[in-house]
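Have a look at these structures, which come just after this line.
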Structure I
Amino acid sequence: MTPVEVHQGSSPVILGLPHTGTYVPEAIKARLNEQGQLLTDTDWHVHRLYDGLIDSVTTVRATFHRYVIDANRDPSGDSLYPGQNTTGLVPLTDFDNRPIWREGDEPTAEDTAQRLEAFHAPYHAALEAEIARVRALHGVAILYDCHSIRSNCPFLFEGPLPDFNIGTNHGKTCAPEIEKVTAGICAAADGYSSVLNGRFLGGWTTRHYGRPERGEHAIQMELAQATHLKSEAVPFDYDEDKAARLRPHLKAILARLAEVAPTLKGE
């Protein structure tokens with residue numbers, strides 16, 4: 001299986017999908033313990049949730065699971081949130097701080113180096129190429145990085161998470177118009193809660209590719225999985241009714257970003 005799937009479109013908006021993949025090579029899967037093999041920390045069904053919301057959008061999707069290597073972590077291994085609980089480039093635990101590898105089979109530095117080359121690097125090479133291609137078409141590119149997480153993860157954050165969690169690293173990764181449009185639609189969404197730059201500021205992808213001065217903008221959307229799953233536990237089934245209520249708001253965001261894009265040339 002190829003580590004990345006790319007669908008090219010002509011919109012100025014690009015959807016990044018680093019955590020929806022569930023592929024784990026057999027040799028790596030055999031080293032995961034029973035908890036790890038559940039792949040609990042997948043962004044379940046997020047690619048399905050966004051499918052068809054915006055015409056001719058480019059998508060860049062990692063097919064491999066984040067337990068193989070996390071496509072949204074700094075390849076250097078530096079923490080995105082120093083001093084806070086988080087998971088690393090090759091996670092040793094899940095989001096509840098439970099070990100995911102069989103004792104004695106934890107990934108080594110050599111494993112990490114191999115996985116960087118085989119999985120992480122190809123994903124980001126594809127993403128960078130699409131950002132460059134879209135920017136060449138429009139003079140601007142907007143990367144909207146798609147994520148989800150369970151509403152309650154005490155190891156990572158206190159209390160329930162808002163439904164919409166927008167990350168721009170405190171406005172550094174995109175033009176103010178992008179942040180304003182996204183936050184405004186989320187705040188106005190009836191029955192949903194939202195926060196801007198709360199627990200999630202945007203992962204390595206958003207921070208690395210968000211270069212507004214070059215016309216390359218990035219914003220992360222972390223959705224609470226209660227917004228679109230029947231249950232935030234195995235088997236993590238998609239809820240058609242919940243998704244039908246949520247998708248119009250996501251569609252509105254993407255449509256407005258595409259409309260705003262031409263005004264951002266020369267930023």
Structure II
Amino acid sequence: MIFCLEAAVEFGVSTFVTDEGIRPAVLGKALEERGFASLFLAEHSHIPVKRETPWPGGADLPRQYYRTLDPFVALTAAAAATERLRVGTGIALVIQRDPIHLAKETASLDLVSGGRAVLGVGAGWNREEMRNHGTDPTTRMRLLRERVLAVKELWTKDEAEFHGEFVDFDPVFCYPKPVQDPHPPVLIGGSGPTTFDRVLEFGDGWMPIYGRGTDALPDQIADLRDRAGRELPVTIFGVPPKPDVIAALAEAGVNEVLFNLPTEPEGETLDRLDRIAAQCLPQ
């Protein structure tokens with residue numbers, strides 16, 4: 001079945017790159033060769049042995065959550081093997097990352113990729129994991145806000161400083177600066193009642209997970225853009241590669257569709273990408 005959409009809708013994949021699946025450079029090259037526009041990688045620094053927080057996706061936490069590569073290392077490998085593929089985090093757990101390091105990592109990725117980096121951000125769900133990083137789950141949204149704002153200061157100011165409740169530093173030099181002007185887009189994950197407040201204050205776009213709080217997507221997108229006063233971009237990740245789903249998302253006003261790509265060895269992954277490209281990408 002061949003399915004076509006207007007060129008305004010772009011197509012990428014969202015996945016977990018692990019030590020047991022396809023390598024990121026091979027994946028990046030395969031995506032670009034088949035006409036995909038982007039690669040977004042998930043992140044978990046670790047999974048605590050004693051688990052208490054329910055996984056939003058169901059009962060059992062899938063194996064790939066335990067084995068993710070660092071997304072910036074993996075995305076750099078993918079960027080080095082490609083020329084056009086946009087490389088992004090989907091999502092970076094900002095509340096578990098030092099903002100100065102995060103600013104440098106993302107700007108470095110943007111530099112080595114020639115301006116193809118995207119920073120998808122969120123506060124995460126695994127309270128045990130974030131506590132191991134010294135993060136109080138009850139204040140993680142305020143922490144997320146300050147760290148993203150601090151990163152943007154570091155990207156855009158020669159002598160950047162930030163003074164907040166959680167992030168506090170006097171003027172610093174932090175290089176490299178991003179290639180993209182003014183900086184790589186920051187896409188805000190989530191679909192909760194205050195998500196749009198974050199998108200409007202410190203985001204450059206919205207990136208929810210398909211099927212998690214997106215039942216009223218056309219109205220949600222219309223509301224977001226009405227509040228923003230502009231056509232704020234929407235990327236949706238974890239999308240099943242089904243033509244009817246894609247058509248509905250395009251009709252809702254989604255700008256970029258990220259197909260959910262299971263974590264598999266190289267051969268199985270390449271076969272799956274061939275099927276997705278033949279069925280879902282514009283011909």
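A short reminder: the numbers here are calculations on the coordinates, not readings from a lab. Model, not experiment: these values are computed from the prediction. Cβ atoms are built from the backbone, for glycine too; each structure is taken alone.
A few comments on the model shown:
- Winner on mean count of other Cβ atoms within 10 Å over residues 24-31 once structures I, II are ranked, highest first: II
- Top of I, II by mean count of other Cβ atoms within 10 Å over residues 16-23, largest first: I
- Taking distance in nm of label points 7 Å out along Cα→Cβ at positions 32 and 96 as the criterion, the largest value within structures I, II is that of II.
- Structure (I, II) behind the derived value -11000 of helix-only ellipticity at 222 nm (-39500 (n - 2.57) for each DSSP H run of 4 or more, over all residues; to 500): II
- When distance in nm of label points 7 Å out along Cα→Cβ at positions 160 and 192 is worked out for each of I, II, structure II gives the greatest result.
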